[in-house]
Structure formats: structure tokens, C-alpha cells
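S.K.: Below, each structure is written out as C-alpha cells.
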Structure 1
Amino acid sequence: MAETTTIAYTDDVAPGSLITLDGQMQWAGLLMGPGTPYEIDSGGLTGWEDLPDYDTSDADHPTSHGAWPGARYAKPRKVGGTVWTLPPQDDTASSLAAMRALRQALLLGDEERWLAVRLHGETLAVRARVSQRVLAADRTYTTQGVSKASVQWYATDPRRYAVDEQTAVTGPPQPESGLTWPLTWPLYWGQTATTGDVDVYNDGSAPTHPVLTFTGPCVNPTVNERVSGRRLRYEIGLAAGDELVVDTAAGTVTLNGTASRRNTAAADSSPEELFSFRPGGAQLAFRPDSFGAGAQMSVRWRSAEW
């Protein structure tokens, strides 16, 4: 007897992991577009390539024309589209299965999942929830099994991210070994084991927030971002194997996956939410006060687009 495989359409699988063709869209564990029973309407998606709405802190001049420019912060992104279910003709069982899979995937849930779209070889993804679903139970569906679904997703973070997550790792700066005596020509000054510096690159148009992990043994782990001048510094001692994880998007600082340690932030440490990589390059310098063998800093990030 053949083994039956059950697909969990609501599983939050890796963004774009099911996509193989241009024009395909992946929502959680459901793949839509060319080569699937779910055809995306010719009108495409709304809100995908648009700049999101934003709030501004511009202040009007009280005694002259215009205003003083202030900061602008993007609001959540709304993405909408129409999907047609196109099962084999006159196959009632397939029509029902396709409709049930769509119902299962497009549910009213609290947790955000990955919504990924591939266009011209580029796959971008947002974290989103279904905010609206209209499934037409009309004559076309009743007689032919072809149904029409109008869907809207709501992404609290409006940025669209590259599906490939990048990682960089560095240890603390190590001094050069210096000259070896007796001196011989040519002179060899030794080689630095690690500089404690690492370059990262955001190949997008929007700032992106990294996740930084400090691994002990080290005291007062500190990272400076030389382009923006911001720094993160925590007044805490990490034993060998301890991990202090800083999620700058969520604004959390967690020790060994359980205990919050945001209260250890030093007075000269920037707010975690302001520590981001602008489009282009960033230069990070890992500078703990003291450290032992095995201490390091790792950085994870995705390039971001508006």
C-alpha cells in the first residue's frame, strides 16, 4: 500500500523554499502560480512593489511657508490578489481537495508566516497574516469546480526580505605576535589572528535589523557600527558557552535562550531598535573588555527592500 504524504499548508516553512518558477507565490506551506492548481489572476498583486504608507514627524513653520522635515516611519504593508483554483476538469474530488487546502492555508491566525513572491528570478518575502479572504461559491464552482478567492495579507513589518539569510562571525581582536629574535631579514612582524572587525552588506533599498549573538567567555560584550556611529554594550559577564542573543528588530536581549538581559544595557548603548544596517555596507567592531579562548560574535541578517 502506497504511503500517503500529508502537506501541512499552515506550516511556516523557509521563505521561497517551494518556489521553482517565475510568477509563483508561496504562502506558508502552500504554493500558488504556474504549475500548481492555483492560478494567480492576470491583475497580479497589489501592494507588493508599492511604497508603504508612512507616518511623519514634519513640523509646520509657524511664521513662514513649508515645514521642518522630520523622520518618516513606514506603516504595515497590505498585499492583495485574486487566486483561481483550476483542478482537472470534471474531477469533483480534486476540486474539493483544492478548495479545502485553500481554506486551511488562508485561515484567521495570530502568528505571522512567510509570504514569498518570485519575479524575474528575484524572490522576496514578508512576514504576514491573512486579513481578508473571500471564496466565491458561485455557479462556476458548482458546475466546473473552478473557484475564485480574493485574499489580502497584512505585514506588520512592511520591508520585503531576501530569502537567503547571511551570516558573519568574528572573534575579539588578537594582538600580533611581533618580531622574533634574533632578527633575520626580511623582518616578519607576525600576523593578527583576528581583528575583531567584520564587514556586512545590505544589498537592498531599506534598512535591515540584524540578530547578534555574543558567545563567552567574555566580559561586557560590545559592538560598534562605524558607519552610523551606534554601539551596543552590555554590562554582563559571559561564561564559556554562554550566549547573549540580541534581536534588534524585536528589541530583545536574551541569555541562553530563556532569561531577558536587556536591563544590562550600558548607559552609552544605543536602543536595540535603532541598531540597523542601512542600504550598502556596514562595519562592525567586536570589542569586549576582556575575553578568553572561544569568545566570538556572530551576525545574521537579510537584505531588505521597500
Structure 2
Amino acid sequence: MLYKISTDVVARSPHSVRGYLLLMRLDRPTGYILYLLPGLWAAVLASGRRPDVLAVVVLAVAAVLVRGAACAVNDVIDKDIDSRVARTVSRPVASGAISVGNALLFAAAQGVVALLVLSVANVETALVAAASYPLIVAYPFMKRLFVWPTAFLALVMSMYVLIGWTAATGSFDYPPEAYVLYASGAFWTLIHDAVYSHQDKEYDRKIGVRSSALFFGTATKAWLTVFMLLSVGGVLWAGSRTSLGWALYLLAVVAGGFLSWLLVRVDLDDPKSCWNTFVANTYFGWLILAAVLAGQFA
């Protein structure tokens, strides 16, 4: 339903606005859901109860804006690469529909508004988000410099765990469970981005771009299974450090089973199968959120 709402908003928008909505990937909500959910895990776990509704709204709105800014920066830096890949050739910057200057201004505007939104929760949350911005800008260069760029992306995306934790507590004093939850989010990112990267592995190989698909090769599923165990295990350990009940453990194990099933059935040589599995990863994130919430009551 969220996917339909997002695509309808973009499709019905004025032509002068549509390019910018496409630039921020508003028509593809999977990306900002994957970014947001670990932040919500943290907000619930840190609060020890159901999180404040305002904090959830603030985190959701900011996630869309930060992800939108990241996509705009990424498209500027990758415009020459995007123009050589069938899946990305029509992106607004690569196609020339939006200039580099306007894309960067749009990215900056989204980044500033996101900080203002997060400051509604507390100023500390905005400061943590601001600290993540240099990492967001640096990420697109990693595929040129680092053999495994997704490892850097995992560190960037999991910053939303600390942002969510700070939104709930208003403090930079993070307990061990916050860092373990950060690691859980990072391992999950390694999984869904590796699957995503298999869509373009042939183009990446020809162009000379580094990716998880090329780094892991035929051993991809074995590595992703290890990351799945570490991600779910981290959630279970973080939950054990709190007063959450048995429902957390039950639903977290169910989430792990679901993610295992996704990894078994995905065909890494079929771009459509990879895309569907990437999108389906959001269900794992929702299940973990349900686990943390349910643990408040049982």
C-alpha cells in the first residue's frame, strides 16, 4: 500500500516537481523503510515502552528526507556510471533532466529540513544526524576506493539506530545494547544491499565498479547466512539486557526464519528475483519491530 501511495504521489505531481521526487526516490519507498526501521527498533527498546507518537513521526519524516538527500548526492557523484547502466540510465541527473547544481541544492535543503524536524524530538538527535552527513557524502566514493563498499554503507545506514535511541532518550550516553543493536542493523544492511547489488553485477564487472556481488561471488549466500545469524543474535542479546518479555524472542526467531527463507529462495543471477527479495527484506524489519513492541507486553 505504501508503495502505491508513493508512486501515485509522484505520478500525479506537476512535471516541474516530479523530477525532484524521482531524484529523492519517493516512488521507491523500500529504501527509506530499510533506513527507518532500525531507528524505530532503537526508539522502542530505549524507551522501555511504546515510544512517543511524535518521536515516531519525526523519525519517519526525517528518514525520508535524509535518504532523499543521500540519493541526490549519490546520483551526482555516480552520474557517469548511472548513464552506462540500463537500470539507472533514466535517473534525473544521469539523463540531464536535473542539473548537478540543482541536485546538490536539493540535497542540502533536504538535509537541513531533516535536522529541523529531528530537533523537534530534541537537539541531541539532530546533532547525531548531522554527524552522519559526512559519511553519507563519502559513501558513493567507496565503490571506487574500497573492494567492499557495502561495509561502509552498513555503518552509514545503522547510524539511524543511534538517531532513534537519542530521539527516545535525549542523551549521547549509549548503553552496550545500543551499540549491539547498531551492529544488528549493520549486518542486516550487508544482507539486503548484497542482494540488491547482484542486479547490476555484470555492468559493475564491465565498468570496473566494486560491489558485494563481485566481492562475495558464488559464496554470497553463505556469507549472508552468517550476517543473518549475527543480526538476529544481536537483537536477541539487546533484548535480553532489558525487561522485555518472551514475545520478543519468539518473534525475533520467526523474523530470522523468514529472512533465511528469503536467502534460500533468491536467485542471485535473476535481477527480478534480487529486486523482489530486496523489497521483501522490509518484512524482516517490520517483524523485528513487532518483536520489540510485543516484548513490552509479554
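S.K.: For structures 1, 2, calculate distance in nm of label points 7 Å out along Cα→Cβ at positions 151 and 263 and state which one comes out highest.
M.R.: On the way: 1: 4.4; 2: 1.8.
With respect to distance in nm of label points 7 Å out along Cα→Cβ at positions 151 and 263, the highest-scoring structure among 1, 2 is 1.
S.K.: For which of the structures 1, 2 does the calculation of FRET efficiency 1/(1 + (r/R0)^6) of positions 23 and 71 (r between Cβ atoms, R0 = 41 Å, to 0.05) return 1.00? All intermediate terms of the calculation are to be shown ahead of the outcome.
M.R.: On the way: 1: 0.65; 2: 1.00.
This figure was derived from 2.
S.K.: Tell me which structure, out of 1, 2, gives 1.3 once distance in nm of label points 7 Å out along Cα→Cβ at positions 143 and 215 is calculated.
M.R.: Working: 1: 6.5; 2: 1.3.
The read-out was computed on structure 2.
S.K.: Match the computed value 0.95 of FRET efficiency 1/(1 + (r/R0)^6) of positions 39 and 279 (r between Cβ atoms, R0 = 30 Å, to 0.05) to one of the structures 1, 2, and report its label.
M.R.: Working: 1: 0.30; 2: 0.95.
This value belongs to structure 2.
S.K.: Given -25000 as the derived value for helix-only ellipticity at 222 nm (-39500 (n - 2.57) for each DSSP H run of 4 or more, over all residues; to 500), which of the supplied structures 1, 2 does it correspond to?
M.R.: 2
S.K.: Tell me which structure, out of 1, 2, gives 53, 44, 36 once Cα extents along the principal axes in Å is calculated.
M.R.: Of the options listed, only 2 reproduces it.
S.K.: Tell me which of 1, 2 gives 6.7 when you compute distance in nm of label points 7 Å out along Cα→Cβ at positions 31 and 63.
M.R.: Details: 1: 6.7; 2: 1.5.
Corresponding structure: 1.
S.K.: Assign the value 12.2, calculated as mean projected area of the Cα convex hull in nm², for residues 15-166 alone, to the correct structure from 1, 2.
M.R.: Label of the originating structure: 1.
S.K.: Taking 20 as the value of relative contact order in percent (Cα under 8 Å, 6 or more apart) derived from one of the structures shown (1, 2), identify that structure. Write down the numbers at each step before the final one.
M.R.: Values: 1: 17; 2: 20.
The value was obtained from structure 2.
Any read-out appearing in this document is the output of simple, stated calculations on the displayed coordinates, not a laboratory observation. Quantities reported herein were computed from a predicted structural model and do not represent experimental measurements. Cβ atoms are built from the backbone, for glycine too; each structure is taken alone.
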